[in-house]
Structure I
Amino acid sequence: MSDSKPVRITELEFGQKMLEWESKRIYPLESVASVKFEDKQGIFYVPTINDYVTHELYITGNPDGYESREQLLRCVGRCWDLAEADLAKRVAKLSK
């Protein structure tokens, strides 16, 4: 894993990275992690994923993080859904 600061990407890009891991036979949810932070306002969570090749760390979602793991998992699910829908759209376009 890189020691550099995480790179913020869109939810679609995050989902695409999940699918990249899936293409390497790793279940997408196994490719995702989270970081727990605490500040004056309390505890919050941020979804993370590493690039399969470079191992660079990426984050996405709400810039302020999520107050609960449930909210974090909804974000991860949304990313996955966006990427699968985008992939299906691209495949349909190629099939025409």
Structure II
Amino acid sequence: MAYGILEMLNECESLVNKGSMKTFVVCLDGSKLLIQPDGDGQPRLALLTDELKVSFQIFFDDAASIQYLSPDYNILKSLINAQACIGRMKGTE
């Protein structure tokens, strides 16, 4: 599941780099993560594992959203990447 979220984020980053999208925001809503592009782009939704949900609650307790390229975005990607690596080691990713 974490790997799928990373793929969605990487796709959005690629669209920004190509100029197809100006920027995007990642919204955290309990057990869901919503990637909201600027303008009229299609939002992307992902369900969070319990591990990611707890990590996000600890690191982003007061943040409803995280802007692409912000310091919090780098932390978000690191947490998701770490969870994906753990999942691969356990054989659950």
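Any read-out appearing in this document is the output of simple, stated calculations on the displayed coordinates, not a laboratory observation. Computed from a predicted structure; not experimentally measured. Cβ atoms are built from the backbone, for glycine too; each structure is taken alone.
Summary table below
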quantity: Structure from which 2.2 was derived, distance in nm of label points 7 Å out along Cα→Cβ at positions 6 and 22, options I, II; calculated: I
quantity: Structure responsible for 20.9, with mean count of other Cβ atoms within 10 Å over residues 14-21 calculated and labels I, II on offer; calculated: I
quantity: Read-out helix-only ellipticity at 222 nm (-39500 (n - 2.57) for each DSSP H run of 4 or more, over all residues; to 500), computed value -14500, structure in I, II; calculated: I
quantity: Per Kirkwood radius over Cα pairs in Å, the highest-valued of structures I, II; calculated: I
